[in-house]
1. From which structure (P, Q) was mean count of other Cβ atoms within 10 Å over residues 20-27 calculated, if the value obtained is 8.2?
2. If you work out relative contact order in percent (Cα under 8 Å, 6 or more apart) for P, Q, which one comes out largest?
3. Could you figure out which one of P, Q the value 17.8, 55 for Rg and Dmax of the Cα atoms in Å was computed from?
4. Thinking of P, Q, which structure, once helix-only ellipticity at 222 nm (-39500 (n - 2.57) for each DSSP H run of 4 or more, over all residues; to 500) is computed, gives back -9500?
5. If you work out mean count of other Cβ atoms within 10 Å over residues 36-43 for P, Q, which one comes out largest?
6. Can you spot which of P, Q the value 0.9 was calculated from, given it is distance in nm of label points 7 Å out along Cα→Cβ at positions 12 and 92?
7. Out of P, Q, which one gives 12.1 for mean count of other Cβ atoms within 10 Å over residues 44-51 as computed from the coordinates?
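No value in this document is a laboratory result; all are computed from the given coordinates. No experiment lies behind these values; they were computed from the predicted model shown. Cβ atoms are built from the backbone, for glycine too; each structure is taken alone.
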Structure P
Amino acid sequence: MNRPEKKYCKESKVVKTSRVFPLDTNNHNTLFGGKLMSYIDDIASISAARHSRCGTVTASMDSVDFLEPIGQEDSVCLESYVTWVGRTSMEVFVKVIKEHLLTGERKLAATSFLTFVALDKDGNPQPVPQVVPETEEEIMLHQTAKQRAEERKSHRKHSKALAEALAVDKPW
């Protein structure tokens, strides 16, 4: 399959809006963090697939920064797009906006960065097109992505060292 050398961030943009129902909430009557994380991974995976036009797998999810609680009177709108790419990996940014359905007030509720790896039909990492930012937000995120990638690499190294030190063969 012929892949373009470059794609614009907007080509991978995905927007998803959901209502917050009682079954989506915790004991504080706010959206479960795990439910929001599931929404984030879902929408980010679509952005990664749109950019690469192949199978993808979530390689990492940076910390989700919960900035505002999302209540039952709110809708939750997620926006995602690819901000930066390596050779076979893609960084996807997800912005979560809550909107009070009665007043129309909108606030940034959460942000997250995820990394996906593009896979060929045999499950091997596959090169992806470069990404071209256009808007002020896209340019800022693109310019700061290398630092986040280095932090991820360092974190992964520490995680692997920790995994080697942890026992997994002992019963509870």
Structure Q
Amino acid sequence: MKIKETPLKDCYVIEPTIFEDGRGYFFEKYNEKKFEELTGMNGHFVQDNISKSSYGVLRGLHLQKGEHAQAKLVSCLEGRVFDVAVDLRRESPTFGQWYGIELTPENKLQLYVPRGFGHGFSVLSETAVFSYKCDNFYNKESEGSVIWNDSELNIDWQLPLDVVQLSDKDRILPTFAEGNF
């Protein structure tokens, strides 16, 4: 496993070491001990979530706040997604900055999104199956959010605006300036 730093503090891309032969391939998707050695961060996960979405679906930007804050390790199991992490930690030197990466089953990359970050993704393929490993349990009362098309963040979701599909909840999220994080 290789850990690559992103421009955002404490946010990492995980690239597996892949062993291939005529039968196929094998790789270790995650190793808590190696992750902690390479990043110095706690990598213990307690909940796995899977979502399936169609082309143009945009989910985000979401986070859990306070004692229920979650770090996430995300990957794409089927299709293609553009995954985005936004540093919403006010004390961070990268506060208000975002990082995006395309995740696919072919590139086998994962993104580690630390606690205090907003997270979202857009679906670039006909369908996509997305995996989230979380280091804390979900708590509805601890939800935080920022609207996907916030003008201050100016995120390029890699989709034409006329195809973006949002949940009713994601249509009315607060702006970055309103600070619901």
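1. Numbers: P: 12.1; Q: 8.2.
The read-out was computed on structure Q.
2. Working: P: 25; Q: 28.
Once relative contact order in percent (Cα under 8 Å, 6 or more apart) is tallied for P, Q, the winner is Q.
3. Details: P: 17.8, 55; Q: 16.0, 54.
Only structure P yields this read-out.
4. Values: P: -9500; Q: -1500.
Structure of origin is P.
5. Working: P: 18.4; Q: 13.9.
Structure P gives the largest value of mean count of other Cβ atoms within 10 Å over residues 36-43 among P, Q.
6. On the way: P: 0.9; Q: 1.5.
The structure behind it is P.
7. Values: P: 22.4; Q: 12.1.
The structure behind it is Q.
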